[in-house]
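S.K.: Listed below are the structures to be examined.
What follows draws every value from the coordinates through simple rules; no lab data is involved. Owing to the predicted nature of the structure, the values given are computational and were not obtained by experimental measurement. Cβ atoms are built from the backbone, for glycine too; each structure is taken alone.
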Structure I
Amino acid sequence: MILWLVALAVFALDRLTKHIVITSFLPGESRIVVPHLLWWTYIQNTHGAFGLFGSSRVVLIILALAVLTLFAFAFRDAAQRSLVVRIAFGAIVGGAAGNIADRLQHEFVVDFIDFKTIWPNVFNVADSFITIGVFLLIIASVRREERHS
């Protein structure tokens with residue numbers, strides 16, 4: 001149950017923030033949030049993560065679903081035993097669903113979080129939670145390996 005609650009919360013937060021950006025910014029427009037650190041920059045991203053995997057909407061959606069399926073299979077046993085794994089997978093599912101919804105609705109992903117001076121790519125809430133979820137899965141896997149050693 002917690003997995004789906006986390007996924008729903010991430011999906012809702014992602015959709016809300018993207019709606020605010022789409023209705024408040026023109027594509028390419030950038031505004032300073034924290035001087036010299038953080039901008040909101042509205043980018044219509046037609047590519048996959050870090051500009052990889054081309055720009056075919058269908059291929060990118062299928063790839064996202066395939067990765068989710070792979071994660072579900074690889075972590076199914078761990079998810080039954082670990083709250084951290086359930087939360088992590090919920091974050092990944094919610095983030096992936098948010099980006100898939102963008103591709104279905106707009107044919108691109110809405111990116112807007114921009115750390116120009118320290119990170120080369122603009123990203124979004126969904127990307128952030130996918131990254132956090134993967135990081136949590138790595139930590140859970142390392143901790144599990146340490147316990148079994």
Structure II
Amino acid sequence: MQMLQPGDRAPDLQLPDQDGRSVRLSDLIAKGPVVVYFYPKDDTPVCTKEACTFRDAQEEFVGLEASIVGISDDDPGSHKRFAEKHGLPYTLLSDEKGEARSAFGLRSFLGLKDRATFVIGQDGRVRSVIRDRLNARKHVREALAALRDQGLTRS
């Protein structure tokens with residue numbers, strides 16, 4: 001499957017969060033735009049930088065009525081430790097079977113998993129895709145720009 005592109009409908013996934021609760025993507029989208037970022041692994045250098053950059057921009061996302069969701073194949077316990085260690089105020093979903101990664105069309109190359117961020121509007125359509133394996137800050141900067149530029153907020 002090819003990676004989702006702007007205009008594609010986001011898959012409606014249901015995955016466990018860092019507290020073991022089941023979270024459905026469509027329930028989050030019903031409340032406002034959602035920024036879904038896929039990252040390879042909890043507590044690795046680039047992934048930690050990305051997670052903390054999203055954390056540091058949390059108020060800007062909230063101001064734009066958007067929620068943030070991080071997804072990796074780490075288990076809920078790993079996500080909980082990662083979120084507590086770095087004070088992450090948003091949802092981390094566990095994709096242990098790789099179903100979400102596959103549904104969004106992400107791949108691995110030479111053992112390296114894609115790092116990609118999808119900005120999803122309330123209509124359930126992908127509005128923007130950011131892809132960069134090493135520049136974690138780019139994901140946050142471009143996701144905020146997409147929310148602002150595309151008028152995805154209700155205000």
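S.K.: Tell me which of I, II gives -22000 when you compute helix-only ellipticity at 222 nm (-39500 (n - 2.57) for each DSSP H run of 4 or more, over all residues; to 500).
M.R.: I
S.K.: One of I, II was used to compute Kirkwood radius over Cα pairs in Å, and the result was 16.1. Which label is that?
M.R.: Comparing all candidates, it corresponds to I.
S.K.: 18.5 is what came out when mean count of other Cβ atoms within 10 Å over residues 5-12 was calculated for one structure; which of I, II is it?
M.R.: For mean count of other Cβ atoms within 10 Å over residues 5-12, the value 18.5 is produced by structure I.
S.K.: Now, a different point. When you work out distance in nm of label points 7 Å out along Cα→Cβ at positions 61 and 141 for each of the structures I, II, which one comes out largest?
M.R.: Largest value of distance in nm of label points 7 Å out along Cα→Cβ at positions 61 and 141: I.
S.K.: Once distance in nm of label points 7 Å out along Cα→Cβ at positions 77 and 101 is calculated for every structure in I, II, which label goes with the largest value?
M.R.: Going through I, II one by one, distance in nm of label points 7 Å out along Cα→Cβ at positions 77 and 101 is largest in I.
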